[in-house]
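For reference, the structures are reproduced in the following blocks.
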Structure I
Amino acid sequence: MKQKKQTAEEKYGRLMGNLKNAVDGEVCTRFPPEPSGFLHIGHAKAVLLNNFFARKHKGKLLVRFDDTNPSKEKAEFEEAILNDLATLGVKPDIKSHTSDHFELIMKKAKQLIKQGDAYMDDTEAEEMKNNRATSTEYKLRNRTPKENLKLFDLMCSGSEEGQKWCMRAKIDMASKNGCLRDPVFFRTNLTPHHRTHAKYKAYPTYDLACPIVDSTEGVTHAMRSMEYTDRNFLYNWVIEKFKLRPVAIQGFARVNFNKTLMSKRKLQQLVDAGSVDGWNDPRFPTVQGITRRGLRITALNRFLLELGFGKRNVDMTWDKLWARNRQYIDPTSVRFHAVSQERSLVLTLTNITNDQHQIISTKRHPKFDDKNYKGEPVVSGYKSTVIAKEILLEGPDVNAMKTGKGDLLPAVVVGDKITLMQWGNIKITKVSLDKDGKTISSLEGEYLKGDLDYASTARKLQWVANTDDKISINVHEYGYLLKKNKITTDDDGNYVDEGKIVDFEHFLTPINETHEEYKCWAEAGAKTVREDDIVQFQRLGYFRCDKAVGDKEGAHYFAVPDGKAKSMSNRQGKIEHQ
């Protein structure tokens with residue numbers, strides 16, 4: 001008996017497991033981004049998991065901006081995050097802000113003090129850090145609630161004296177779980193808030209605000225990455241102290257990628273320094289960065305959902321994601337020809353006329369004739385390609401070159417046959433060398449009309465007719481921002497590498513080594529490519545059009561990694577192939 005094919009929801013559900021005690025129609029998940037930067041691929045996994053289970057259980061997805069630190073947060077980041085969610089195909093059922101609940105959270109903070117479960121502390125930050133590490137109690141930890149309430153109000157006033165104070169939960173300074181050693185729950189910040197402006201002078205920390213607001217807003221399941229495991233006790237401690245409605249916590253493994261800078265603070269530094277285009281720079285792991293690079297959202301969503309919940313963080317390489325992406329972009333990428341301007345040389349076909357506008361019909365994609373393949377849209381049909389007496393080839397391809405199998409082909413000599421892809425075979429009749437007497441500078445040959453024996457040729461090359469209507473394009477390749485697989489630190493938070501304390505810059509690839517731009521000649525038909533189209537330039541790779549032809553500067557194309565260890569072409573750039 002033929003088995004019923006699994007739906008995508010059934011497959012992903014099997015991979016991810018189930019929510020604890022989920023009741024269809026009652027589930028409410030939440031995604032609480034801090035508006036201090038754009039969403040990156042780690043956030044994407046979190047929001048997709050939350051969205052998946054909200055839809056699976058016919059529930060609701062709440063997106064709440066965790067805006068409790070005005071020093072880092074901006075309204076523009078909120079707008080960017082909403083745009084990122086739309087890009088990911090996520091439509092929240094409810095949108096809110098932690099700042100909507102500031103009065104409630106402040107009231108709860110005072111309640112903790114009255115109950116004897118919190119106190120005020122004026123210890124310097126570094127000393128407090130050391131005291132927590134050594135389980136040393138604050139000298140006035142047992143001050144009366146009345147005294148603590150006065151100091152709380154002083155802190156909230158933002159006065160010079162008030163700025164010295166913070167509120168700490170009174171839990172257990174001897175706990176083996178460092179998170180429970182009287183964490184800070186409230187502190188002064190005089191930076192105007194982007195929503196409440198100067199109304200408040202002190203703000204709650206995430207550890208206090210999150211459980212209160214989760215419970216208040218009806219969240220049933222709080223999905224948190226495994227790094228929060230130790231803080232789950234603190235989350236439940238807050239719930240219990242206020243006798244709030246419980247919220248089920250479910251952990252999932254973070255998605256980490258080698259040689260990838262994920263810190264929003266460090267990414268912001270690169271933006272502020274003008275080292276990159278902005279938060280949508282193709283080298284950034286942000287949603288806008290990776291989609292600008294050429295990653296399609298359908299591939300990203302499928303890849304992340306297939307990772308599922310998991311319980312162990314895994315350091316991944318990007319090639320798996322780009323290989324998944326290739327499965328989506330290959331069937332929809334029109335094939336064109338392009339050659340490097342710097343490395344191009346002329347092949348003159350002696351039996352072709354000088355007419356500059358001879359046209360042949362070539363397939364838009366070598367595999368497909370129909371518009372659909374296995375139910376998926378593909379490019380099909382034919383396009384017009386210009387041929388001419390003079391043809392531009394890549395110089396490295398006619399000199400000694402390596403094949404895809406790693407074999408070394410000697411330089412082209414008189415009598416050799418080469419294939420011009422999508423056109424035909426050429427017999428080489430003359431080879432001219434540079435002054436060094438070794439490097440080929442130009443070729444002459446005869447077009448072998450009717451010769452369809454492509455299997456016998458070792459060189460199958462891309463080419464561009466050297467006519468006035470060929471177009472100049474700007475090609476960009478990008479590398480990794482980090483030269484190490486990961487950033488490592490010691491117990492004191494110092495950056496370390498091979499046992500030595502180093503500066504953060506030690507892990508960064510020099511910015512000028514992460515981007516290479518060069519010019520190519522592309523066949524005239526590439527004028528039809530529009531912004532955000534992904535095409536394949538034969539033997540060069542996949543490229544996303546970031547800026548279409550339309551001005552003197554020419555079109556700009558970003559190389560899209562394909563997940564393979566080696567480049568399609570014989571070209572050796574300075575950027576590490578991704």
Structure II
Amino acid sequence: MRNFLITLVALSAATPLLAASPGDILAANKAATGGAAFDTKAALEIDYSYAGQGMTGTVVSLDDLNAGRWVDDAKIGPATQTQGFDGRHSWLKDQSGAVTLQEGGDNLPLAVNEAYRRANLWWRRDFGDAKVSDLGVKNEGGADFAVLTVTPKNGKPFDAWFDVQTHLLCRIVEKQGAQTSTTTFSDYRALDGVKIAYKALVSLGDTRYDQTLTATAARFIPVPTDSSFAVPTTNLTDFTIADGMTSVPFELVNNHIYAEVRVNGRPFTFIFDTGGVNAVTPQTAKVLGLSSEGHIEGNGVGESHMDFGLTKVTSLRIGSAEIKNQIFPVAPLDQLSQIEGVTQQGMVGFETFRRFVTRVDYDTKTLTLIDPKKFDPKLAGTPIPFKFDGNNPTIEALIEGHTGTFTVDTGSRVSLTLNATFAKQIEYPPKGAKNVVGVSGWGIGGPSRAVVFRVGGAFAIGPFVIEHPVVEVSTNKSGSFADPAISGNIGAGILKRYVVTLDYEHMLIYPKPVHGTITDIDTFDRAGMWFNEAMDGFSVIDVMPDTPADQAGLKPGDVITAIDGKKAKSIALYQLRQRLRDTAPGTVVTFAVKGKGYVKVTLRDLI
């Protein structure tokens with residue numbers, strides 16, 4: 001949760017400035033805080049009560065008012081979290097106790113923005129080395145606001161709204177990943193010669209998830225020691241692994257990794273997802289007798305979202321590895337069962353990968369967890385550094401010579417996805433590229449739509465070069481594929497070429513080419529439709545224009561009850577998807593469609 005802190009502001013009698021330069025607006029803002037009285041302050045510590053997302057809690061914030069360093073310590077519902085900025089590094093200590101540098105995506109620029117605002121660097125010469133532009137006066141709710149766009153050095157643009165009557169900062173509007181955060185400040189009170197806002201409302205656009213911070217105590221203090229803002233030392237003692245290593249078999253379904261785990265001693269089959277977190281579904285929580293607290297907004301590749309709560313899990317076992325006493329999201333992943341064709345019971349994600357070195361062997365279908373103290377990297381492969389964007393590892397890669405930042409995501413079924421902003425920058429898809437458009441995937445938040453084609457040249461990860469992979473340019477307007485700070489997503493369609501070793505402790509990924517034959521690779525659906533499981537068979541969700549499915553007359557809403565005379569309910573959804581990808585062009589597939597009779601689809605290459 002990024003915006004726990006509110007910016008220091010103050011209130012005094014003021015003359016309205018309806019037509020003023022950015023310098024005038026910011027000078028008036030400083031005067032309204034008490035001017036010189038503020039200049040004498042070194043650091044500010046504030047205790048907040050927190051309410052939001054169906055939970056209550058506390059947040060303690062500490063600001064260095066000279067250098068802009070900051071740290072927020074939160075206890076909300078059953079979870080704790082600390083995040084900070086030491087002047088160079090953005091860091092996070094998450095609810096599991098793991099500490100990571102947060103310098104992937106836009107995390108570092110956003111931390112710089114926080115530092116800039118908390119130290120009020122815009123009052124300094126040359127606006128504290130920032131670019132400031134005037135958006136004019138805006139009227140809202142009968143009040144006038146002078147609005148500035150501010151871009152700190154090494155930061156990113158945000159809008160600051162100042163009341164033209166009081167000259168106080170009332171609102172910050174900032175793009176954070178794929179979402180827009182709006183923080184509204186109110187309830188100004190006097191404190192040691194200046195005034196600060198005692199209330200902040202943080203909104204991401206849906207009032208159900210608004211977060212309110214109300215100051216219960218505030219105090220100015222001398223500059224704290226450097227250690228107050230430094231990246232904490234990681235000392236995780238909540239996991240064990242017999243003999244330093246354990247291996248478990250997995251199934252690769254829809255290019256997703258499924259393996260057996262034990263939660264509180266009970267066996268389940270979980271998906272393993274480097275883009276996810278340790279989580280249970282509501283049904284799994286019910287079976288285990290676990291209660292859930294809160295309603296937190298969960299976002300993914302789709303344009304919608306999932307609500308999830310939090311619960312406490314005593315034990316998660318994978319082979320001989322065990323993690324104890326963890327806070328798990330209770331996420332309705334079971335809503336994806338009809339999309340996957342596999343019952344969803346839970347997920348293994350970041351918290352597990354953070355504690356062990358994880359090796360995924362797509363050739364032998366084996367997943368190995370290794371004690372970091374006993375990991376020997378010499379035989380692992382070529383090390384490639386990554387950075388964390390939240391829970392996600394991100395690496396630099398090249399697509400036809402263009403450098404981008406890509407999430408490494410074992411939870412993605414496809415080969416390569418480009419986010420729209422990056423694709424536009426590199427003019428993708430190229431003119432004349434053979435392509436199709438439509439639903440190409442599904443995840444948290446619903447369907448993902450894209451333009452699908454084949455890369456004319458190569459995609460490269462370090463020294464590894466993949467010629468002509470299938471690539472999708474997302475057309476989603478929201479969700480993770482709409483994040484302008486990330487270039488795209490590397491999925492299992494690329495990763496399955498390698499034995500992939502992930503060392504989260506040292507932020508390194510080791511790809512090593514597999515020795516065996518790679519099946520079902522770099523092909524794309526030759527029918528041109530997306531379907532999910534339905535009561536009577538498979539429900540057609542989307543049909544791509546000018547594809548075999550479209551030309552045969554299939555429409556969204558059609559229900560397929562049989563394929564080539566075989567009842568649809570006897571065929572696994574993922575098996576049918578693979579068949580439509582890998583069966584030779586020219587093959588005729590006969591679908592029995594409810595209310596339509598038989599529809600013949602002649603498969604062909606679409607890209």
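Readers should treat all values here as calculations from the given coordinates under stated rules, not as data from a laboratory. Since this is a predicted model, take the numbers as computed values, not measurements. Cβ atoms are built from the backbone, for glycine too; each structure is taken alone.
Tell me which structure, out of I, II, gives -7000 once helix-only ellipticity at 222 nm (-39500 (n - 2.57) for each DSSP H run of 4 or more, over all residues; to 500) is calculated. Value -7000 for helix-only ellipticity at 222 nm (-39500 (n - 2.57) for each DSSP H run of 4 or more, over all residues; to 500) corresponds to I out of I, II. Structures I, II were shown, and FRET efficiency 1/(1 + (r/R0)^6) of positions 126 and 270 (r between Cβ atoms, R0 = 35 Å, to 0.05) at 0.80 was computed from I. Of structures I, II, which gives 58 when percent of Cα pairs over 32 Å apart is computed from the coordinates? Going label by label, the one that fits is I. Structures I, II were shown, and Rg and Dmax of the Cα atoms in Å, for residues 142-197 alone at 13.1, 40 was computed from II.
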